[in-house]
Structure I
Amino acid sequence: MPTAEEIKQRIESGIPGASAVVDGPDGVHFEAAVAADAFAGLSRIQQHRMVMDIFAGELGGSIHALSLKTTIPSQGQAT
């Protein structure tokens with residue numbers, strides 16, 4: 001079972017320049033706020049897919065749920 005810190009590290013490693021804040025109080029349901037300039041020009045769905053692809057095969061298993069908010073730091077927009 002991954003921890004919130006492990007998920008944070010994986011997001012930040014998987015998306016260059018990303019900054020993530022992850023909470024997972026019960027160890028299977030996680031919430032992540034991810035800021036990355038790499039999201040610029042992408043739709044909200046594409047931004048979320050970029051994060052979710054990091055955990056391919058784990059969602060619904062060891063990670064039961066991952067709720068996302070994405071931000072483009074230079075624009076200050078959360079989606």
Structure II
Amino acid sequence: MAGFPAYGEAATSGNGTNVAPLAQSREQVDSFYSAALAAGASDEGAPGLRDVHPHFYAAYVRDPDGHKLVVVCHQAEG
């Protein structure tokens with residue numbers, strides 16, 4: 001469930017948090033996701049709209065060291 005630490009453990013810097021760079025376009029989100037997977041990250045949520053607000057377009061990955069990353073674009077499709 002979003003907002004709760006993973007695996008039922010206590011929240012720490014790597015459990016229940018993520019790094020979230022801001023993208024300027026949905027294409028940047030898509031490019032980030034593809035590049036991250038090619039570099040060894042695992043899929044935590046393919047690029048797409050999320051139920052945060054009407055233009056919240058994001059992709060989620062976990063890097064090979066276990067860090068959770070999300071890149072998000074708040075712009076309408078253009």
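Highest-scoring entry among I, II, by mean count of other Cβ atoms within 10 Å over residues 34-41, is I. Matching task: -7500 is the computed value of helix-only ellipticity at 222 nm (-39500 (n - 2.57) for each DSSP H run of 4 or more, over all residues; to 500). Pick the structure from I, II. Here the read-out was taken from I.
Sorting I, II by mean projected area of the Cα convex hull in nm² from high to low puts II first, with the largest value.
All of the numbers you see were taken from the coordinates with simple rules; none came from a lab. All of these numbers come straight from a predicted model, not from anything done at the bench. Cβ atoms are built from the backbone, for glycine too; each structure is taken alone.
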